[in-house]
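Visitor: The following blocks contain the structures, represented as structure tokens.
What follows draws every value from the coordinates through simple rules; no lab data is involved. Please read these numbers as outputs of a predicted model, since none were measured by experiment. Cβ atoms are built from the backbone, for glycine too; each structure is taken alone.
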Structure 1
Amino acid sequence: MSKSNIQKIRKEVLSDNWYTLYKYTYEYQKSDGHWENQMREVYDRGNGAAILLINKKKGSIILTKQFRMPTYVNGNTSGMMIEVCAGLLDGAHPEDCIKKEVEEETGYKINQVQKVFESYMSPGSVTEILHFFIGEYEDQMKIGEGGGAEDESENIEVLEISFDKAMGMLVNGEIKDAKTIMLLQYASLNHLL
């Protein structure tokens, strides 16, 4: 077992308003053996899941469009983002979570999903691990309008577009969401559509 290069970890809650923002202070051992005091703020919003819904027969995918305040305050003048369906686990198993999110956000009820990878989305400041899935949908799986959970104020627009159009939107900058870009690239590299 290797010796830890971190010691004397102290954790302080800075905010517990929406999710939790912590301040960690600790000693970190550098490669030259010396210990250095460091401080980092860490945002803990829980882990999540995201899915690219594909229809191989039609060559289409399902995406969502919704307002994202953080993008608005950082230069996205409309605040609208085009994304794959996603949500926080809130203690659920990733596969169960993503099936529930698909139904809430898109109105499709899917039974099978395939986990393709997982990733830390912003490891410099956010604890979140995102579980990435691919799922197939067909028109008859549509059981509702979607739009998101009433109590979450999501106001989601459901978009069914061709995979080729989505890839063009990625290239021209209409799609700027990292999880969506990653899943579209995965689908492209693996010739899913």
Structure 2
Amino acid sequence: MKAPIIECRQLSLVYSGKPALSDVNVELETGEPIGLVGPNGAGKTTLLNILSGFLLPTYGTVKLFGYPPGAPELIGKISALPQDARLDPSFTIGEQLVFYGRLQGMDKPQATLEASRVLEAVSLAEAAKEKPTVLSHGMAKRVAIAQALIGKPELILLDEPTAGLDPVNVRTIRTIIAKQSSETTFVISSHDLAELDRQC
């Protein structure tokens, strides 16, 4: 029997005596994009950080594809885009994406091809030789999504991917997610129910 992509049982996290998450129980299968909705401060980012392996829960269990977050078996299967992801201003977009490909075990030619593929996927192939400082906010967000697409992961966690973007860039990111959804399951957090309704 195939394991669910995400399984949380009585998942809780306490910060300084205050609950950030309390008794979360959820089981998710692959398929259409999945929305994680709630107001600011509801614990969406905390949950995504636990799923990514950045935080350890206080209580309960969590598994992705049957393994705990951070397990070696999950390398290359899961990718995450934090809400405030930043690119290094000292290196070109292409150099950084090649570096992330190398971190996943690709040799330089493979990583170079993969960097080109993901930039094409977000309609920014022409930005490969640019540095992040010349990008608009919307373009920088699309490059960050390109980074999350490296290696064709089976699950991508997106934390507020359209926050602060103008309507044109919101539509562009919505299109990117729709096109990639045949190969990847997206979990998208937002406090904007209308936007999640369009994406998920």
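Visitor: Where does the value -0.61, -0.72, -0.83, -1.19 come from, among 1, 2, when log10 I(q)/I(0) by the Debye sum over Cα atoms at q = 0.12, 0.13, 0.14, 0.17 Å⁻¹ is the thing being computed?
Guide: Working through the options, I get structure 2.
Visitor: Match the computed value 4.7 of distance in nm of label points 7 Å out along Cα→Cβ at positions 58 and 98 to one of the structures 1, 2, and report its label.
Guide: It must be structure 2, since only it matches.
Visitor: Who wins on FRET efficiency 1/(1 + (r/R0)^6) of positions 26 and 162 (r between Cβ atoms, R0 = 35 Å, to 0.05) among 1, 2, i.e. which is largest?
Guide: Answer by largest value of FRET efficiency 1/(1 + (r/R0)^6) of positions 26 and 162 (r between Cβ atoms, R0 = 35 Å, to 0.05): 2.
Visitor: Identify the structure, out of 1, 2, from whose coordinates relative contact order in percent (Cα under 8 Å, 6 or more apart) was calculated to give 26.
Guide: Answer for the origin of the read-out: 2.
Visitor: Can you say which of 1, 2 returns -5500 when helix-only ellipticity at 222 nm (-39500 (n - 2.57) for each DSSP H run of 4 or more, over all residues; to 500) is computed?
Guide: 1
Visitor: Taking 18.0 as the value of mean count of other Cβ atoms within 10 Å over residues 50-57 derived from one of the structures shown (1, 2), identify that structure.
Guide: The correct label is 2.
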